[in-house]
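These are the structures in question, set out in turn.
Derivation of every value follows stated rules applied to the coordinates shown; laboratory data play no part. All of these numbers come straight from a predicted model, not from anything done at the bench. Cβ atoms are built from the backbone, for glycine too; each structure is taken alone.
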Structure 1
Amino acid sequence: MLYIQKWKLALIALVVGAGLTFAAPNLVGRDTSDKMPSWLQPLSLGLDLQGGSHLLLELNTAELMRDKLDGVLDVARTTLRTEKLRYTGLAVKDGAVVATVLGDDAERGQARRALRNAIPNTEIALGDDGALRIAYGEAARKQMLDGALSTTLEIVRKRIDELGTREPSIQRQGDNRIVVQLPGVSDPKRAREVIGKTARMTFHLLDTETSVEDALRGRVPPGSMLLEGMNLRPDGQKQLFVVRKKVEVAGEHLVDAQPTFDQSAPVVSFRFDALGGRIFGKVTQENVGRNLAIVLDNKVVSAPSIRGPILQGSGVITGGFTVQEANDLALVLRSGALPTSITFLEERSVGPSLGADSIRAGTVACFVGLALVVGFMVVAYGLFGVFANVALLCNMVLLIGGLSAIGATLTLPGIAGIVLTMGMAVDANVLIFERMREETRNGRSPLSSIESGFDRAFATIFDANITTLAAAALLYQFGSGPVRGFAVTLSLGILTSMFSAVLLTRLMVVLWARRGRRTALPI
């Protein structure tokens, strides 16, 4: 018997109501949508529609692994010295820490055990000849790279959020790349400067026993290093400093940094966490009268003299900053240091006029496509074609509402997906109506033809949409940017199309069939 169960009626009402609710911000003006609850937001427009900047970043994985191995080297040196084991040639070479451990078999066994305890998650090989090799295995390398990329992604997101950019898109691409899209930002210069700063801050004591002149001649002690200053000397030459390699306080203990003024000059005030505050207090207490260099990304920002113990866990960075430089430095310090440096592989901007042209062209394409589909369905299937068109309009509302609900970004390929969805939505109705015609020609009654048309066409509709959905899933999995936007729109359009064709159209046809005695189908 031709009828609609009550639970299906409730489902239709619920889905249509939810679709209208989430689509509402897109159907009213901007002033009205801004007054709606925060969970009701209009569709975000992509760069190709709104205009803005596109940045492609790549992590310096070689530098990351080199830094990790430098840390392993320091731990290996400390461990061997603590165990009072003799060694020679300790260095980083060919992606591993290598050395030669001197002594007999017992000493080599002692070295192997001590190093394995001190340096976990590494592959340690120590031959009978004393040749030592410490390296990260493939699994450990992958885990470190994944962790570094996730950390970088989060830090980049924090920095962009603090810039006040509206609706940015920050996505992972591959194993070591990040795509950043900044809608409405035509000049990404400041964003690039803020994003690209590693912001690795450390505190070191100056080496007062080695002069800059000796360091320039290559006479730098093993425990010291020669660094440039961020500012120039009064004569226009680079400032140079000889600092101890030992990190007295690490920047990871920073919990806050704010731009402020000191004697009318822009500076950056900072504050450590409890542990960092204790370490900082101990360092300043034990080194009164010495200079403490503040190093940012291997450049000395300043090297003030320690006039007395600083026990409150806070301080000030001076460096001849402009107001903008002080703001940006505070911003990157608050967001945290990047695990490694990043390289900008691609940078491009899309003007707002080009985006407006794309919106206009996409809107025209949608309306022309809709008009053609509506006209065809009315001419080909009469009243049932009208039912299909009503379901199509509901389908469009559901699609827009669904995209808004999941926070999708609408791009030009996404508009193409909407236009494609229109054709696919009525395609299901065409299959159903043609099946009804076939059943009518075979002599079945109108009600029987309607029921048979929906029931027998469903399997074909389901199979066709499942295969298309699988293709869309592959596009989303292996694509990026606009391709993913197209895949999301297409996938959601498939689901809303099945709902509108199978349930909404059926509801309207059943209501028509139950209003009086039907002797023929209007198709």
Structure 2
Amino acid sequence: MMNRREFIGSAAALAGTSWLAAAQTPGPAPAPGTKPKLTFYGSTQQVSGSCHILETSKGLFIVDCGLFYADLPNHDDENREFPFDPKEVKALFLTHAHVDHNGRLPLLYEKGFRGKIYTTDCSRDITEVMLLMSFGVAEGSGEVPLFSKEAIEKTLDQVEAVPYNAKLERHGLTFRFTDAGHMLGSAMVEIWVDGVKLLYSGDMGPDHSPILCKPTQHYGADVVLVESTYGPVARDNISYEDFGKRVQKVIAGGGSVLLPAFAVHKTQALVYILHKLMADGIVDRKVPIYSDSATAHKVTGIYNRYRDYHDPEARKFGELFYRHRYQEPRPDESLKSHGEEPAIYISTSGMLDHATAPKHLYLMANDPKNAVFLVGYQSPSSVGAKVQSGEKKIEIPWEERGPDGFRREMRETEIKLSVEKVSGFSSHARGQQILEWLAGFKSIGEVCVVHGEAEKAKGLAEAISKMGIKAVAPTRDYTVTPSGDRVKPGPVPRLAAPKQPQALDPVDK
């Protein structure tokens, strides 16, 4: 029996409900000998709500079942319904544990789904954290949760963990999970059924992401789904040494550094990079690092537990997180530490809109020795966007949970601290990398471009078509029936760098 690391190492050897009401409910399974049919119900010319339906002669299958966000009108209503009968779904393939891919799994259970959920063991564990977090946020803010806590437990009971790079046969079809390099445990999913092969890339990571292995190169498929978070833009590079020198300059000047970050992967990547910079003598190893998100604490523990998923450099480094003066205090404890000594604070949310990060900003804002490093996407309406644009007087949210429930007030402050912008920490591949990945195929059928805003998805599809590949940015209810015809990809077009700063992660994950 191969262990997880051997599976990973073998990767290189791999050759409003308006639209819901109008959606066509999948019919009976195709007769044997006919081609499968793939229908897109989410993440179509938008980022959120990943959910793709595969009708085959063996039955109905789903890849991902994620939450819709504000990039879809009436998303609150549409999150509560499915345009298919969950009872008819034989099994679900989960690419990774972000809530725009797994956030409706418990609702699917409540609506009658009783099949298996296939995903990696690491994604299973992070999914538990994310679903409980999602439930707690809704309950704590007085909203009606999308599903019950019991449904989360039942959903997790449905999971069958699968390793990377092993061909498995279930339900009359064959499938294999390979590393997508997006977050720990993330996967691409290959499915062989009814004489054709489909490949879901899931969210593909950049090939320089800290901790993670590079996305797996594939070589052939009749239908390929790729993401388009960034659209058709050139690769992005980052100098971690330069980042470390900028952080150390603030520390040496007697200031503290705030790193607003998403709880999943971004926090873990930052902690690891900071420890490497400390080991290299670029950042003072005596400086405390405070990570105060309870969700991040749980995910960091999972990242630490699944070391066989780490890339060779991270495994060689040894202890990634719990070293030097790294601490995981409660939010109230980390807030009290301000003024004691220069420190580095990693805190949610990544856009400074809620949780503890805006409180840190409020306490640090009036001291020009301090700095906030914006390492993620800042949506136009966010507090982070106001800080990034140079506004000097802003209102910052201050949230409290007490015996009387949730309370939120806005506090005005003047921004005197330094504002630093850092690109390169994204967990999504840019368009140029995706084109180069497709060019590595020996034969390829149709490419469907998902998980991106309309302009970016259509732009990337157009760039792919210049390689001689049939490509489309599907809209909702778009259906693909593989023809079986394949081509050899042509030369890769060279994409331009973005004219404006690009979104590092359009969904706060």
Taking FRET efficiency 1/(1 + (r/R0)^6) of positions 131 and 379 (r between Cβ atoms, R0 = 30 Å, to 0.05) as the criterion, which structure among 1, 2 has the greatest value? 2
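Distance in nm of label points 7 Å out along Cα→Cβ at positions 179 and 291 was computed and gave 1.9; which structure, 1, 2, did it come from?
Working: 1: 4.8; 2: 1.9.
Clearly, the read-out refers to 2.
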Hey, mean count of other Cβ atoms within 10 Å over residues 267-274 derived from one of 1, 2 reads 23.6; which structure? 2
Which one of 1, 2 has FRET efficiency 1/(1 + (r/R0)^6) of positions 59 and 299 (r between Cβ atoms, R0 = 30 Å, to 0.05), as calculated from the coordinates, equal to 0.30? 2
Which one of 1, 2 has Cα extents along the principal axes in Å, as calculated from the coordinates, equal to 106, 65, 37? 1
FRET efficiency 1/(1 + (r/R0)^6) of positions 75 and 219 (r between Cβ atoms, R0 = 35 Å, to 0.05) - structure with the largest value, from 1, 2: 1
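For helix-only ellipticity at 222 nm (-39500 (n - 2.57) for each DSSP H run of 4 or more, over all residues; to 500), the calculated result is -18000, so let me know which of 1, 2 that is. Present the calculation step by step, with values, prior to reporting the outcome.
Numbers: 1: -18000; 2: -7500.
The value was obtained from structure 1.
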